[in-house]
Structure 1
Amino acid sequence: MAHSSGSEPVVGVLGIQGDIEKHLIALERLGARGRRVLSARDLEGLVGLILPGGESTTMAKGIDRHDLAEPIQAFAEAGGALLGTCAGAILLAREARNHPVPTLGLIDIVAERNAYGTQLDSFVAPADADSDPDFSGMECVFIRAPRLSDPGRGVEILARVDGAPVLVRQARRLACTFHPELTGDLRVHRALLELA
């Protein structure tokens, strides 16, 4: 996999939908350069890729329309680091339930769409104290969030809220059911850069 020629790593943010700008700002605050990704060519030179939140049906259709499924899978297989947040976590899962959408199958977990209810049911909660010490107490913002279940043997649960997994890692791939870009806390984005 190619790396950026400059001193700072370059991380892509899938540009179909979601709060792309806030992810780009978080990356910049950590000394990385961000790039919107809307084509396979945009993946060249990246060390990591963020699949942001949004509406997973729209995002899945956008990935199909831009012919990005196979390039993203190839990027991951070549060692590129990935972070999926909310809808992005659904797209990384091996399977989506509750009005399923096509997924990329890059993390061995099941994502249940809108498991916490509608937009009106959005909430903020701290990560459980018994989460990985790097993420314990982290403020998590949930908006029409999925629930993760049935993790495979290679999946490590890094954070839970009320006992449910909300941040998981498999190899160089992270998925979280919340929106880390909506707080000032850079721990999730930093974890992506460390994997990259």
Structure 2
Amino acid sequence: MPESCLFYAAAVPAVILVGLSKGGFSGLSMLSLPLLTLVSAPIRAAAIMLPILIVQDMVSLWAYRRDFDRRVVAILLAGAFGGIGLGALFAARVSDAAVLLFVGVIAAGFVLYSWLRRGARSDVPRPGRIAPGIFWGACAGFTSFIANAGGPPFQAYVLPLRLTPQTYAGCQTMVFAAVNLMKLAAFFALG
């Protein structure tokens, strides 16, 4: 099978998975990048998905334009900007195999973090603190740049805040729409 046919055989299902995740089957988009990395370099695969994500973000922004916490979004974006810069520097300096290994380590780390935090959950809402928000925002920016996988660090910061479901979805929409736009310049710089 020619390389271009193999690429489209992976790309079409990857795009469908992203669309399904935005349509209510959250989590499916996490499969799109690994699928594309079977036929493309990891950073290139993330860049290929970026325009699709931005178009989907535009629709989501309209839907959640009033339902988000400005403070939470601002704190996370302050960190995400630096995380995207670190992600771009990392991607420019290491091999594709190192990127894949690092993505796997990050995924395993967030699973472990979530598993260990289960007993620490509280039903009492709390305000978002700035320092942890900047840290988790930087992690979200970095992992979003490297693998379109900024969701776990976002959740690590936002879930303990006990936002309403609508506000949570609005914050997620606003943060990742801005992150995806910020990633454009870094991907262009990497070629």
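Observations, loosely collected:
- Label whose coordinates, when relative contact order in percent (Cα under 8 Å, 6 or more apart) is calculated, return 30 (choices 1, 2): 2
- Winner on Rg/Rh (Cα atoms, Kirkwood Rh) once structures 1, 2 are ranked, highest first: 2
- Comparison of 1, 2 - label where distance in nm of label points 7 Å out along Cα→Cβ at positions 13 and 173 is highest: 2
- For semi-axes √(5λ) of the Cα gyration tensor in Å, for residues 29-92 alone computed as 26, 18, 9, the structure of 1, 2 it came from: 2
- If helix-only ellipticity at 222 nm (-39500 (n - 2.57) for each DSSP H run of 4 or more, over all residues; to 500) is computed and equals -6500, the structure in 1, 2: 1
Coordinate-derived values only; no laboratory data. Predicted model only: the values in this text are computed from it and were never measured. Cβ atoms are built from the backbone, for glycine too; each structure is taken alone.
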